[in-house]
Structure formats: C-alpha cells, structure tokens
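Please treat every number below as a calculation from the coordinates, not as lab data. Bear in mind the structure is a predicted one, so any value in this text is a computation, not a measurement. Cβ atoms are built from the backbone, for glycine too; each structure is taken alone.
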Structure I
C-alpha cells in the first residue's frame, strides 16, 4: 500500500499522487493507493469531487481509496500496512504526518525539502521535485521494487532519526529549558 495522510486540501497535491498512481498501477496490480484524511471545510467539497473524478478518469476507482478521517488510535496499524508513505506538500514546516510515518518505521517520499536533514543519506532518493509526477512514479517504483528487508532498514533509519530529533525525551528537555527561560 502507498499511503498519504492528511486533510483533503489543494496544498496536499493529491493530484500528483493520482497521476503517479495512473503511471505505475498497470504494472503493479498488487499495490493500492490510500489517502487517510477528510475534508475539513465545506468549501473544499468541490475540490474533493474533482479528485474523485480524476481517480475515475484515470481508471483507478478500484485501486485508489479515500478513507476519510481515521481516528488517531487506528493510525499505527494503518502505517504498519503501508510499504511507503507519501507527502507532497511544498517546502515549509514539518508536516506531522511525515513524522508519524517515519516514527512508524516506514520509508517516506516527500516534496518538502525541510525534511532533508531527517532523511539523511536517503534524501536524494526520497525528495521529489514539486510537481514532478515522473519523478514520483520512478521513486515509488524504486521503493516498491526494493526487497522488504531493504524497505524495513530504510524505515528503521528514519524512525531512529525522527525519535532522536522529535521524540518525547527531546520535547521534555526543550519544554524544561523554555520554562526556565520564562521563569
């Protein structure tokens, strides 16, 4: 499963994922594409309708699923089912969905260059140029072609990095320092 997590909004670039899925799905009948996240405002209902129409137009109706909102407690199991996570937001802040996928030990493909330090030596293979559907399809194929052991090793490296940089122990230390500064 290729998993994208996040609300249904234009900034998430789900069109790019749909187009990449259309390129690789014919050769990969075993792979499904899943988006976990809902439409948060009524003004985006038209956008969601356009995404579903694009899925249908690309012949992906039986392979591309919009799950809607998923309770937080069910997310670890969903991440464990994924071969790879995808987040196509542009460069900016660190999207927590990417951090969650990495913490779950899953390889991540992202457009957001802010993740380069966490991606480490996997950055070249994991960073997708914004809007480059061909690059996304190629990188998805690369991850999906990798033996399960190699995917797991990549995922565990990412997990180690995200826990070290953003884990609870680091957060607790940062909160203590901020409180001491304020005091």
Structure II
C-alpha cells in the first residue's frame, strides 16, 4: 500500500512540475512577444501580423494549465471554507461539508470538461496566418479539465478518509 501511495505522490509531483514549467514558459513567451510588439510599434523593423493568434494560444495555455496546477495544490481562488469553522462544530461534520463542496466542484469540472471536449472535437476552422487548427488552440481546455476532475476525485477521497477517521464524539463536542 505504501508503494502505491509513494508512486501516486511521485506522479503528483511530476504532473505539477510539468504544469508549472509549461505555465512559466508560456508566461515568458507572452512577455517577450508583448515586448517585441511594443518595440515594433516604435521601430517598425518587421511586421507582427501573426501576433494575435500566437498570443491567444499562449494565453489560453498559460491560464488553463496554470489553473490545473493550482487545482492540484488547492491554491486556486475559491469561496473557501467560510461556513465550516463558524457554524460546523467537530471535525466529522466539517469533513462531510467539505466532501459535499468537493462533489459540487467535481460536477462543475465534469461539465467544463464535457463542453470543452465538445468544443475541441467539433472545431474545424484554422487560424488566419499560420493555419493552426483551432483544435490545437482549444486542446488545453479539456486537458486541464481532465486533470481537475482527477484531483477533485482525489479531494473527495481525502475528505471521505477524514470523515472515516474522525470519531463520532467529535461531531457533538463544542
């Protein structure tokens, strides 16, 4: 069992590292392109007529892969656990409450994944300058959605484990 947990932790670290590196690369490329665009406006040495479609793709990849990385570490912005500590006494009821929230999040990510996959699969057009298929541009949506689904399932499992571990007397104590 410990070997499985160690393997899952290694996979987690690897996926997270890949997403972080990709996000940083896309950010650096975006920064360079925007800087080049500003420079070319003042010193018109070449045309950047292709600028919009590349920036659109890099921005989408940066945002959605970055969001998936934040999802893994639970650092994404959210409503948070603002009801639990004030209203819900005991760790067992708080674990149940957080599990319900995670199920709602899973439903959201499932809907996001389904419709982003449909968008990606049904896209037939290409970009204007480089003729890049829009499927490539949209592919980051279902990929990040799939990652978010996996980690939402993990979060539900962790809350359920917490629910099983907490004793019944904890729920009734103040």
Structure III
C-alpha cells in the first residue's frame, strides 16, 4: 500500500474517533485488503461506504484492471468519502450516493467477484438474495457486524449456511464479526 493511501486511512481512523462515523476497525480493513490481494477480483461492490475507510483498504489492493463500486445513502458521509478518495489518488473507485436497493437497478449488468455488506442490518439477506444472479462463481460475500448485531442476523445465517450445495460460509472473528460466504 502506498504512503498516500495509508495517510488518508490514518486520517479517517482519527476522524472516526472524533465524529460519529461508522467504519470497520483497522484490523478488519487489513483483513479486507489481504482478501482482495489474494482473490484479485475484477469488480467489488461495497454496500455502505461510510467515510470510505473500507473502500480504500480494498481498492488499494485491486489489480490494475479492477474497480470498486461503493454505495452510501448519507450525503455527509458520501462527501467525506469522495474527498478521501480524491486525496488518496486512487482512481478505481466509483462512489454512488443513494439507497442501495434503488442503486442496484442501475448495476443490473454488473457481475461481482467480491461484495462487502456493511449497511442497515435488516437488509443483509434481501441484498444477498437480490444480488445472487450477479455473483460470479467463486464470488466472496463479506457481511460485517455479524457478532455485534447477531440478534438481527439469524435469517441471514440460516440462508448462507443452510444451502451447502451453493454456499460455503464461516464466521471470521475479527472486528464486529464478518461472515464470509463463497458462492460455489
């Protein structure tokens, strides 16, 4: 990772401590970065940009041809993220302001290799099921907050763990808990 991106990540980490912004923790960001380095996806979809912290971790690990599409509904967080992306110098991030289900319509022709969900918890299963036809074989879906908000996740857990012919899923005990599901 280059020093410019690292400096922006450090600024966002400090901002998280002084303002009400929801970002993954540093270890979770490193995990996402390493996952992208290992997987080398062409297209990543992130649902829940916040200030762009996780997007920067992932986008900085993409291959030269890769791109990251990230969606957030908050105008203020979107503005912070756009500024962070510009400051980082990364040009492989497409930040979209809007409510994810409405934005999905515009993304209907995209096929995803990695999806990161860190949004309103009650939407996780709906998003997963909606996006299933757009998941390439081997697509990895990371769902955040699976431990911290586990009371909302029983249907999601049941779905991704209940069909072992189509999905392989496991809980990664990092940050707030990330369910990592691979489409078989």
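Computed values, structure above
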item	result
Computed 1.9 for distance in nm of label points 7 Å out along Cα→Cβ at positions 21 and 149 - originating structure among I, II, III	III
Value -0.72, calculated as log10 I(q)/I(0) by the Debye sum over Cα atoms at q = 0.12 Å⁻¹, assigned to which of I, II, III	II
Value 61, calculated as percent of Cα pairs over 19 Å apart, for residues 37-116 alone, assigned to which of I, II, III	II
Read-out helix-only ellipticity at 222 nm (-39500 (n - 2.57) for each DSSP H run of 4 or more, over all residues; to 500), computed value -27000, structure in I, II, III	II
Winner on relative contact order in percent (Cα under 8 Å, 6 or more apart) once structures I, II, III are ranked, highest first	II
